[in-house]
Every structure is written in structure tokens, then in C-alpha cells.
Structure I
Amino acid sequence: MGSVLTIYKKKGETPLQVLSRLRKEKPELEKEILSYAGRLDPLAEGLMLVLIGDANKEREKYLGLDKTYVAEILFGVSTDTHDLLGLVNEIKEVLVDEKKFNEAASTFIGKFSQKYPAFSSKTVGGVQLHELSRNGKVVDIPEHEVSLNKMTVISQRKITAEDVLQNALFSIDLVSGDFRQEEIRNKWELLLKNKNIEFDLFEVELQVSSGFYVRQFANDLGEKLGIPALAYSIKRTMAGEWS
């Protein structure tokens, strides 16, 4: 028999670490085949579907579910991963009002072609993009069709460079494994420490198709506005009918 279980992925965990935690919390699943349907980045949190036993035979059905996210988009900073777990590329103190934000975001509503993040598990020539990027290999980044079905602005606020720095360092420390943590920490501290500037932070709800990368959207939205941007936080709240 098979079933689908929902579990909350904590910020800092990888999906495989979530499955390992689940086996410890539910010993009765020790001998079951488990897989996750819908990857979440290490710094993303929220709803994750776990397929148990024969449910894995219908894996494609669960992978294709629409998703809902609540995300914070930070304007004024960009990294090579488009989130906090990356090397800072650019810092710029700029003003982003809600009108400009909505005008730029509206151009993404509906179906569009989205690039895969350079740091992602998508393969090119049999090698994952994140491996190619870490090794400095330049390749043509593939694209795929995704949909942004609806976007709602929840809030907008200012945040200081110091608060951004402290949250970045805290978030980086939550992640185990080899994600260039030391190099990334050093770059954040070098570029943001003692900076007396503020950035704009927008909290949004995104209703999207399967395969939609929130951090790539944050970066692309910034490019549309001519401003460095990244996904400051990502939380998945729904996958299909599960919440």
C-alpha cells in the first residue's frame, strides 16, 4: 500500500535530511520506500510531500502539482544563488515603491519561460548546474515554461544592512554539508558590515506551477527593475490540495 504524508521542512535542512528525520520520528517507516515530491532549497522551509511505498509509482502526478509560496524579496542585494546562501555580487541602495514593483511583477503573470538557477540540480550534459557553476564552467543555462498564476503583495518594509547581514549569517549557519559556507560568510561580512544603509523588502504570496523557482523569479524581477534582488525567505504553504 502507499500513502502521502506532509511534513514541515525546516530552514537549513536538505530534503534528504528531512527524510532521515522522518524515519527517526516514525520508526514504523524504517523499511518503507520514501521519496519527496517537490524539492525545496536548503534555506526554504514549509510544506513537503513525502511519498510512502506504492505512492512512489505515481510520482509524476505529485511532482506536477501547483504550489503556493510566501516569500520575501530583498531589493538592493544580489548573490550568485539568488538567495542568502550565495556569494554577494552587488549591493545598491535604491528605492522601490509598490507601484513600480507591481508594474514589473505584472509582466510575469501567466506562462513564461524561466531560466533554471545557475546553482540548481538541473543537469546539462549529465552534470548538475551547481557543480558546473562551482567549478567556474560557463554553459548556456536552459529554460523551461512555468506559470505565475497569481501574486499578492502582503507587506513592504525597510530593513537595515546590519539586520540583513545578521540574518544571512544566521541562515548560513543552519546549513550543514558543503555549500561554500565559509567563503559566503566572509563575502557577506566584507560587503555589508558597518554599512549604514537600508533596503526594501517585499513580502508576497505566489501561486505558481510546478517547477517555478522563487529565487530565480526574485532575481528576474530585480533585473526587470534594474536593481539587484534576491529571495530573502521562501516558505511553501500549499502543494495541490495539501496545506
Structure II
Amino acid sequence: MSPRGSHWKAARNAEAFVKGRSAAIPGAALQAEIIARLIETWRPGAERVLDLGCGDGILGELALRRCPRACVWFADFSEPMLAAARRRLKGERRARVVAADFGTRAWIAAVGEGRPFDVVLSGFAIHHQPHRRKRALYGEIFDLLAGGGLFLNLDHVKPPTEAVEELFTGLFVDRLFRLSGSGRSRAEIDAEYRSRSDKKERLLAPLEAQCRWLREAGFRDVDCYLRVLELALFGGRKPARRAGAPRGRRP
């Protein structure tokens, strides 16, 4: 997806997500706990972390808290989102905030200073890309990881049926309604959610297909580590470097 004309380039849309819809994400606390557990178990002592499509930086901030030795790169194509990340990370010396559009391979140069990464995280971002680009992006992430490095993607995936999709929509609208405190009815919030302008940018792929693409890219231990209807935390590990093999390139 090209950033030109994207819903997320508008400051009001980025602000609405940060202040509203992100708070309604079901299972957020458990998602954070599992992400931290995976990093601490599979990549303890991580020193270089990338939050790809960082939004306001919430996942990368988690990495900063749980990885005391790590520098974390925060990359996004939306300047309003990057501004929100800078506010969140103000004064944090281990944070690097960069503009990068992973709709093409050009994003790699923007984060090249950090490679090879111990961990790459992405939250609610990759689903905006066409399926062919998703598949290529997983290969690019694999190449940027150090041996033994970990990739975790927390994202929307295509529900298997319309009935399952409707379950998620109902759950999410209920949470938005409880959080709204605005006096609006649930029906009004439901209508607003279903007609929101970013729907055309939701290019959801089945979880099973995306796990297959990860395996084809070379990842091991690929799995869905947590799922709440259409929200899935999935990823895998790059095989560890063999003894005597050349180390990953650093610029």
C-alpha cells in the first residue's frame, strides 16, 4: 500500500486511533505479557529491536522496559504516528525514531543502522499491505534478523467466515461503547465503526497462509502464540548461526 492518501497520514485519524480504538483492543494486557515472555525466553539479552509500523510506539516501549540493554528503532510512514511515538518516548536515549514506508523495499535502508536485529515487532500494521507484499516483507524481515532472532506480528487476520468476523465486530463495538463515555448510543458507535474510512486499507490474509509464508521465508518455530477471533499474535525464529558461519552484516 502506498502511503499517499492513506487514512493514517491524517493527524485526526492517528489521534483517534491512539486515544480511542487502541484502548478497545481486546486482550491487550495478555498480548503484552506473551510478547514479553517470548522475547525473554527466546532472545534474552536482546540489544537491537525494531518496532515496524510502530504507530505511537507502544510495542517498542514494551521492549525498552523488558530489554534493559536494547536500543529500539521505531519505524512508520505516518508522520502523525511518529509524532505520537516521539511524545511517548521523550527523553528515552535508547530509542531511535525513523520514517520508513515498508510498502516497498526502500524501508530497509531507513533502519539499516540497526541490523542485524535481535527482535522485530509489528503491531496492527502489516495487514494494510497487499498479500504479495506481505509475503515479500516477511522475507526482508528474515534477512534483517540476526541468527536466532525473533519476529512477532500482532495483527488482524482474515476470519474464516462472516459469522466469525461479526463476532469480533460485536466484541470490539461493545468495548468502544463502554470506553466512550460520550453519551452516544451503541448503535451510533456501531454505525461509525462499520463505516470508518480506513476499512478499504484492511487487506486481511488468513493466518494459515501467513504462517506458511513465514516458513517459506526460513523461519522456524512458526506458530500463532495467542488469538482473539481476528486478532492474532504469530511469528517465528530465524535459525541460529552455525559455528564458523559469517556473522550478520552491520553497517
Structure III
Amino acid sequence: MSQPARADSDLKPVHLRTEYKINPVTDVTKPRLSWELTSAVRGQVQTGYQVLVASSAQQLAAGNPDLWDSGKVPGNATNQIEYAGTALSSRTVCYWKVRSWDKTGQPGAWSQPVTFEIGLLTKTDWKAGWIGNDLTALGKGKTYHLPPAPFFRKETILKPAIKRARLYVTALGLYEFHINGKRIGKDQFTPGWTDYTRRVYYQTYDVTNELKPGKNALGAILSDGWYAGYLGYALLV
């Protein structure tokens, strides 16, 4: 167990990132950690650091890094610090913080804690199946049509005390997802253009606060996008 230490230096890590992102969901099982430094002392430098990673905010606050304790690592590196703790599996949420030692060898205060989360790593993690609407009749003949955007809706009943909820979503084409009438995320043209015969990207959203005990409505709007839409010039009706 790592015991709290008195901060004898004002050197403090800020702007913590994982894989160069803030509190991300990632499929990298040994993600790279980075931070910036702040100090009122001119010419201050980092001479060492220590990273703690825990499976909960409570464990981290208690000084019990049950996933990884780097120990004091000499050096001035503040980026591409590879996670080297317990092997991480799909859906694992990790809480981490870091402190630095200054040029006189004194430790500074711990940073504010941040998180990263592991996405779906294997095919067996993905339980959902494809749904769609057959619009092939609109593509018959010599006339090009802009097909309508299908709407899908489903209601589900949830029990009280929802601790954590994630939405993993993708589409062949484009989608917008809604929960209880509210659009989820600010991304546009999701999931993105890929070689659809080889891979399809997916997005992950924290929807814990969008769900409520009892009845919830899940909805999606789909569009052909780059998967089945027209590329080039044509007379559309």
C-alpha cells in the first residue's frame, strides 16, 4: 500500500491523458499515460514520478493501487509512460493519478484522479445482432432514389439503482442514437468510413445518467451513408 506523502514541492502534474485523450475508452490494453507539469519555481524540472492505478475511485483515494503502482521511477519523462500493471479485460474502468519529484529531489502533490476504460476486445464481447429495414425495392429499375431514413424504437424496463451503463453502438452506414428522446453524443457521421468488408468502427457512450428505473425508450435513426449510398453524380428522385 502506498501511503500519502507530504508535498514538499509545488511541482504538480496536470492535464493527465491516456492515449493522448481525456478519460477515454480505448482498446489498448497497455495504454500510454502522459501529463504536463506546473510550478511557480523558475527552471523547475521533474526528476522522478510515481503512477498509481486502481479499480475504483475509493481504492485510489485510500492509497491502494490494486492494478498498478509504478513505484518511484527516476527521470524526466512525462509522456508515453506505458501501463505495466495487472492485465486489463474488456469493460475495465481504471482510475489513476501521478506525482512528480522536483529538481531538488522533493515530491510534489498528487494530481487529480482521472480515468480510462477498456472497450470490447474480443468478438465474444459483442452480444448484439444487426437490425435493419429492407429497402431493396427502392433500388430497382433505372431510377435512382434517395431512400428514407428508417427509425427504430424499443422500450425496455430497468431495475432501480443503475450503477453504470455503457452504450456500444455501430451501423453499416450512418446512425443517430437516442435514449428517452435525447440524442446521445455530439459526433457526426458516425461510425465513420471504413472498408466495410473488413471492419466497422463502433462508439462507446456513458449513458448512466440518461437511464432511469422503469421504462426507457431506445431509438435509432439510420442512413445509407458511405456503406450503401451513391458515390458520384446521378439524377435522384
Report summary line: The value 3.1 for distance in nm of label points 7 Å out along Cα→Cβ at positions 33 and 97, derived from one of I, II, III, belongs to structure II
Query raised in the report: To which of I, II, III does the computed value 139 (volume of the Cα convex hull per residue in Å³, for residues 41-120 alone) belong?
Result: I
Query - Structure with the greatest value (metric mean count of other Cβ atoms within 10 Å over residues 153-160, set I, II, III) - result: II
Query raised in the report: From which structure (I, II, III) was helix-only ellipticity at 222 nm (-39500 (n - 2.57) for each DSSP H run of 4 or more, over all residues; to 500) calculated, if the value obtained is -500?
Result: III
Query raised in the report: Thinking only about Cα Rg over 2.2 N^0.38 Å, for residues 169-208 alone, which of I, II, III has the largest value?
Result: I
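Readers should treat all values here as calculations from the given coordinates under stated rules, not as data from a laboratory. Remember, it's a predicted structure, so these values are computed and weren't measured experimentally. Cβ atoms are built from the backbone, for glycine too; each structure is taken alone.
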